[in-house]
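Nothing in this text is a laboratory measurement; each read-out follows from the coordinates by a stated rule. Predicted model, so just to flag it, every value in this text is computed and none were measured. Cβ atoms are built from the backbone, for glycine too; each structure is taken alone.
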Structure 1
Amino acid sequence: MPESLLELRGVSKNFGGVAALHEVDFDLKAGEIHGLVGENGAGKSTLMKIIAGVHTAYEGRMHLVGRPVSFRSARDAREAGIGMVHQELSVVPTLTVAENVFLGSQPLTRIGTIDWARMQNEAARHLASLGIDADPAALLGSLPLGLQQLIEIARVLFSGARIIILDEPTSALSPPEIERLFSLLRRLCEAGRSIIFISHFLDDILAISNSVTVFRNGRHVATEAVGSIDKAWLIENMIGRDHEDLAQSYVKPIMLASRPEAPVLLETKELGHAGSFQDVSLAVRAGEVLGIYGFLGSGQLELARSLFGKMRAERGTVRIGGRRVRLGTTSRARRAGLAFVPESRRSMLFAHEPVYKNVSISILQHIARVLLRPAAERVIAGARIKELDIRPPRATLPLGALSGGNQQKVALAKWLTRKPKVLILSEPTRGMDVGAKEDVVRIVRRLRDEGIGIIVVSTEPETILSLADRILVMKKGVIAREFASEAVGKNELLAAA
């Protein structure tokens, strides 16, 4: 094996008296792709942020090429050749693609102004070398989420970093985009760069990594070569407890149990929006989870936004409880009994505010006509925290202190204080570990059993298979196939998409 490029020994990190890391050791070899897995809150991202200079106060030591280092900032880490792509995108949607590729390092003319023509030309060349088809002059915010993610990865790759940390890089990518990324990562490693690859997609970890490290509860559990382990070993070491529900969706077909006799809560006829989806006719029944699956760009994410009034459908009809409604705004959708949890938590939550404020914000008009009542908000939030097993169970804790999986539970809690008729979940397990996904599965199934109609929209086959009673597959903006009351597995979904 090549010598360690990066070594960490006895690294510990606390947040407010809570141990996020406990005497962790970690090694990264030159020219390797090192997979990193573990539950939400296991300490993966905390350790990576220490390496990337984001967290500077910690115990333990770090060596880079045999020399001790202690970064005072992310800039220090970047100057030392370490780049990180975070799970929550840090791109600037109001800037162009080219400006994002060269963010903070724009090429200059002889007189010191930004060389716009050169920047666009070089951005186009860089992106083309990755097989990314994007107009350098386009505003980044106008592009699909998966394409934005590829462009952020490209920005770090072209920074010249010799150590590249990727936190959930495939969570919004379609299979062809993932293979394109993997091909690039292999070429980078052949050229001597090293990759730390954090992912909850265990197939991706096994497909791309040379070795894998497992974290659990802030501790290093094991490191093994990929050739000597399998998915079952990863799951067992990650969660250390029963994982039957989710494991089934990973390894074998699921028998769907649709409910054709249940009353229809929401129905669409020939719903369409130019460039996104067309002729979508579907029905959601009481006590049913309708899964809508497709590759990125297939139209399912836009359909979800349209149903909640975030995008106005240009044609077609929507009926709720048999009554025709117009869902042109989110307020109309809420009044009609719909709730929506989008794929991006940041768009609906406030990281710097306490958990209880994030939970109560959707019902403030019911508990505070004139003045806010924090005590009442905390009581309501406390009930939801217990119901959804949000950890740590502290309503006054800033939301940003919670792991990604627990933030997703808060996003669900926001809508469950006053139960909706239909709950729309867009990528509900995106960026989650196995354990957190199981928690979401249990929550969704309980809501289904209470009679709520649920729509789950996802680009993750495992998520759809673990949750859905009936599945629609979208392809190029239309419904390509329906699966109901039959056995279906990942291969069938991929083939239909």
Structure 2
Amino acid sequence: MIAATGRLVARIPRHPAWQNLGRLGRSRAVTLTCAYACAALLVRLIMLGRPAFQSDEQFYLLVGQRMAQGALPYVDLWDRKPYGLFLIFRSVFLLPFDPVLTYPVLGIVCSVATALVIARTARMIAPERGAGLAGLAYLLYQPTFNVALGQSPVFYNLPVALAALIVVRASLRPRDAGLALQGCGAMLLIGLALQIKYTAVFEGVGLGLMLLVRGYRDGWRPARIAGTGMLWIALALAPTAAALAGYALAGHGEAFVQANFLSIFGRKTDWADALAQLSKEALAMTPFALAILLAPRRLELENGTQPAALKPLQIWALFAIGGFLAVPPWFDHYLGPVLVPLSILAAPALGWTAPGGRWYGRLLLGFGALGAAVAPAFQAHERGNAAEFGHATALIARELHRRCLYVYEGDSALYRTTDACIPTRFAYPSHLDAMKEGRALGVDPVTEVRRLMASRPGVVVMARRGTSNLPNLQTRALMHRILARDYDHYAEVTLGTRRFELYRLTGSRTD
């Protein structure tokens, strides 16, 4: 699949204005594919086979498992991610392999394919060496920002990058009779991306506006601009509309709308933590800033003009950055989509060979390599390994006695590994234990915790020292009262640097 994507990218036709820039030939694409695959696997080895490596990914995998058993997202398991993302994780269970290894392989395939598109696009503004290294930079900075295996940008960056390539090519082709059709293809790709993460809308808007500007400059009349624009918007919204229609026909349209479109407005932000995150990320992005702000100027001084593709690529990057800034609290993996246009714009610096200019590219790749080694190692140490998780699973499973498990704090992957029933549709722990989600769920968290605990789960998992999020003090106090009254503490498990307390329903009540 990766090789096929590489060949497809290599065959994308060029505009005559790019003739002096060369292209990714077939042999070059195969070489890059192999190099990218090896690099991607190397920096991700420490992450593989860990059931609880990342909290979001383990929850998506849980939803995929329960979908295979008949569960319906938003109705049986609540989250605000689009249905398409859960379909990706549902597909993992169609294969006869360990799902903890299968979904990272799928993520690596998408990441390598995205890197190939980055290299192809970067060839418009940089020499071959710089374009190739731009794809490598993307693969290195993914684990640096915790977006390397199964986070949503791993999957939706590919259709967005392909859409951007179409749009940038179209923006350089005056009076192209195929502009409307090319716009249809780009917006369909954006539509697919929206069904993996809705924040792709920002990049979609930017790319759509560039297409409309191209049409305006080509002399399109206002009626044609409006009509074609409406068609493009309809195509971008079509996958989401199809998902909504399916839920509405099944009688669950309200649940779909609440989770997908309304819940985000009820989420609170811990601004102190969010601003600290943003400051840290801005510092970590300094190598990109140096390469991007200085390299185009150097390229212009040397050649007397800037590549025509540079401006549309910069516009794309601005919309991607705007999308990142528009959605606090700015977790590391939110930078995933920003890495694509920034890696492309850094290609001139990465390809710079003259003395005195090489350090921009070396700093960018060096920092990326360091981050790709340190960040996953730190997280692996913090989150624990498969053996520790297997021990926790065994301790829980033997005390369930055909009752449900409730993970108030901890890893939602425990539901999957114990194959226990879940007493609430809010299986992602922070939905009920964190302050930020209190008004976003469509239900009162205290009422929901009281209801689910009345169903008498066989085992309850709680963190020894609470969570890193600002806690929901009301649900936490309620949990402590119920555990003190109806449950016995029977074990403590360690997962990496984290410790969790296990409680079982009092013995006389487990029959």
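Results, tabulated for the structure shown:
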read-out	value
With distance in nm of label points 7 Å out along Cα→Cβ at positions 74 and 330 derived as 2.5, matching label from 1, 2	1
Entry that produces 160 once volume of the Cα convex hull per residue in Å³ is calculated, selected from 1, 2	1
Value 25, 21, 14, calculated as semi-axes √(5λ) of the Cα gyration tensor in Å, for residues 58-201 alone, assigned to which of 1, 2	1
If helix-only ellipticity at 222 nm (-39500 (n - 2.57) for each DSSP H run of 4 or more, over all residues; to 500) is computed and equals -9500, the structure in 1, 2	1
For 1.27 (Cα Rg over 2.2 N^0.38 Å, for residues 178-409 alone, calculated) the corresponding structure among 1, 2	1
